[in-house]
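Undergrad: Take a look at the structures below.
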Structure P
Amino acid sequence: MVSVSNMGIPWDDVVMIQSGKNSGDPCVVTVNCLDKAGLGCDVCRVVLEFGLCITRGDFSTDGKWCYIVLWVVPHPSSLRVDWDRFKNRLQSSCPSCLVSYYLNQQSNVPPPSPIYMFTVFCVDRKGLLHDVTKVLSELDLTIQRVKVMTTPDGRVLDLFFITDGMDLLHTQKRRDDTCEHLSVVLGECCISCEIQLAGPEYGSQQEFSSLSPAVAEELFSCEMSNKEAHPQAISPAKSNVKKTTIKVDNILSQAHTLLQIQCADQKCLFYDVMRTSKDCNIQIAYGRFSPSVKGYRNIDLLVQQTDGKKIVDPEKQDALCSRLKEEILHPLRITITNRGPDTELLVANPVELCGQGRPRVFYDVTSALKMLGICVFSAEIGRQSTCDRQWEVYKFLLDESPQFPLASSRARSEIVDRVRRTLMGW
């Protein structure tokens, strides 16, 4: 029996996935559903959470109905994609009926998922933190907070505060399966693991207050837009950097403003553009993400303000272009600093206005550190508020490594570069 929404569209046809004709060809993902504010951003978020890269894309909406087509491929470092789970997650992001459509117009904030505490106690080894993170990703469990502590006898206590994309952690079977899967992957080094519902005090991420003014200025400075040579600027090849350009055209369309963006390609580019548009209350009526050419992308967007009018005010145009350029050039902030005698790696990214952080940051950072052979003594995730936004901050206290003496500026630069490239998919 085929389920049908009250708009007369079969629910199974809301999201369709077509495999590529040949091995290595992109899969074509089609989303055809009622529109809601920020739908494009939500779809791109799910794509990223499943370790997929968008090679090109088209979408259009009349304000009530939305049609999105994405060509996606698994990233080389990603896990095996569970396409059925991926389809289910996309469907859950889409309004299923008129009731949900009108509710989404009233509020873009989804109800919070219950948070569970996953306690893992094991013998320490290189790459352990990433291996646990990889298991959680495989099982569609999202890390909201983490506390990693290494004991003097070489053991590790990991506290992961997680949400379940399948909404099944309230069942004993889901908990047992998760612990069993982790025990198989970790082998003899796993001493014990346990999952329980976290207390209400873990419902929101903690605020960090220990960042020095100098570190906070480097991570959260809002005056970077015109500084493409800034250390925090993202570029795949410093020796061959094209400038990021954003052009505004109000002549082509009578009803919409055309934004033409050209910039370096990166794994989360579409998400960053859609996230910024969502947070700036910009409605995208039509968008085309062209395939990457020599490492660069062209993006065309037909947009309106929330009042349905074009963006004709020069100050509003400049503000929007500046914000988009900022989020394209500096989607993440990365630095290494001293914390007393220890060395700390910090990664920060802006939080969406709805309260969600960037997908898979913890996974990618721990992957980069594992590739470098660097052990993590402790790690935690928290939030930091500045005058204009909230940030998600990842802290990693690093162990000394013979290959990477952490006092060396060259070694620190290489760590930052590897982390940045992993996060950007380069």
Structure Q
Amino acid sequence: MSFKPFQNKVWLSSPTMHGEELEYIIEAYSTNWMSTVGANINEVEKLTNNYIGCKYSVALSAGTSALHIAMKLAGVKQGDYVFCSDMTFSATVNPVVYEGGIPVFIDSEYETWNMDSKALEKAFELYPDVKVVVIANLYGTPAKVDEIMAICQKHNAILIEDAAESLGATYKGQQTGTFGTYNIISFNGNKIITGSSGGMLLTDDEEAANKARKWSTQSRENAPWYQHEEIGYNYRMSNVIAGVVRGQYKHLDEHIAQKKAIYYRYKEGFKDMPVSMNPFIEDVMEPNYWLSCLIIDKEAMCKQVRGEKEVLYISEPGKSCPTEILETLVKYNAEGRPIWKPMHMQPIFRMNPFITKDGNGRGLSNAYIQGKESVIVNEDIFERGLCLPSDNKMTVEEQDMIIEIIKECFE
């Protein structure tokens, strides 16, 4: 079967605007509230509290800014080990390093592709003094947060939940972004709703929220002049950006429903293929379906070798690999992405500790532990997985064509 390239590019996940956003931007302009105070900021914080169910929200310039503030609130300091999700974007762990901490990466489990609670427990056996754990909800799917929370409580550790990708997702009926002592969401350009940038720190601790507000506005003291007694940051959200977010919030549930439909169309389209979709535990969690991903069955993988910046593969009948599929999508003017490269594989973090459910993960590839082959889950998912075009403006016809294009990769 031959296909023509899409006339308009089919994106991985691009902003979807509706019109109300512009009204609130104009309101900021016409009232001259163009800085980091104003009605839009106040309203977005209220909307977040009401939607997610947290007591306090602090509107900040980015999810990364919120994570940095969270590290400070958690007391991370020079030389502290911090347990972090390994399969995530680097923004989850960079703020640990901002404060001089040392990320210790925790492997994932196959059921959700998120932090493995067994590996986390093993990490506490190896590093019993760790007091901060950072989890990320990958591609909009919640981690098994009750298991992780129980382990944190057992070891008297603070949990920070990075819900940048999972706004609107629930675990046992509870919104993500509410499970940690400090939590964050993101309004980056490709998220489920967007402000083009921006993020939020979420907490039920009033004192922590007040500290976050102060630190995010250069730590200015309550004095007639500019008085500073501690280091601060220029991290507050703009009232203009908040206007975009304010307009987008009205469409959050709509976006989630559209993304869910995309996920299940892929699942149905691939039901007879040697692939499966990014997993979640039904009746326990409801993702926001931000990105639809697939993972190729091991026996259906053609030979693929990745270097630091280049990749080679050998096409084989009846088999394929992420690189072949992604390159084929590009030919037809569609955008996919590799799965996040695990943090323990990144050059900058290659010397950091990495823990699997079997213990120290460094050097475990193709190794045997207690007579059993040791599998590093995140390396396996990265090797066999990819993110599919998941834009909620993609038509059913476009998605059907993408499904057929991917099927042809296996012929």
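Undergrad: Output the label of whichever structure in P, Q has the greatest value of mean count of other Cβ atoms within 10 Å over residues 146-153.
TA: Largest value of mean count of other Cβ atoms within 10 Å over residues 146-153: Q.
Undergrad: Now, a different point. Comparing P, Q, where is FRET efficiency 1/(1 + (r/R0)^6) of positions 250 and 394 (r between Cβ atoms, R0 = 41 Å, to 0.05) highest?
TA: With respect to FRET efficiency 1/(1 + (r/R0)^6) of positions 250 and 394 (r between Cβ atoms, R0 = 41 Å, to 0.05), the highest-scoring structure among P, Q is Q.
Undergrad: Figure out for me which of the structures P, Q the number 16 belongs to, where relative contact order in percent (Cα under 8 Å, 6 or more apart) was derived from the coordinates.
TA: P
Undergrad: Next question, about the same structure. Upon calculation of mean count of other Cβ atoms within 10 Å over residues 162-169 from the atomic coordinates, which of the structures P, Q produces 17.9?
TA: The value was obtained from structure P.
Undergrad: Consider the structures P, Q: one of them gives 0.50 for FRET efficiency 1/(1 + (r/R0)^6) of positions 170 and 378 (r between Cβ atoms, R0 = 30 Å, to 0.05) as calculated from the coordinates. Say which.
TA: P
Undergrad: For which of the structures P, Q does the calculation of mean count of other Cβ atoms within 10 Å over residues 82-89 return 27.2?
TA: Considering all the candidates, the number was obtained from Q.
Values in this text are rule-based calculations from the coordinates and carry no lab data. A quick note: this is a predicted structure, and the numbers were derived from the prediction, not measured. Cβ atoms are built from the backbone, for glycine too; each structure is taken alone.
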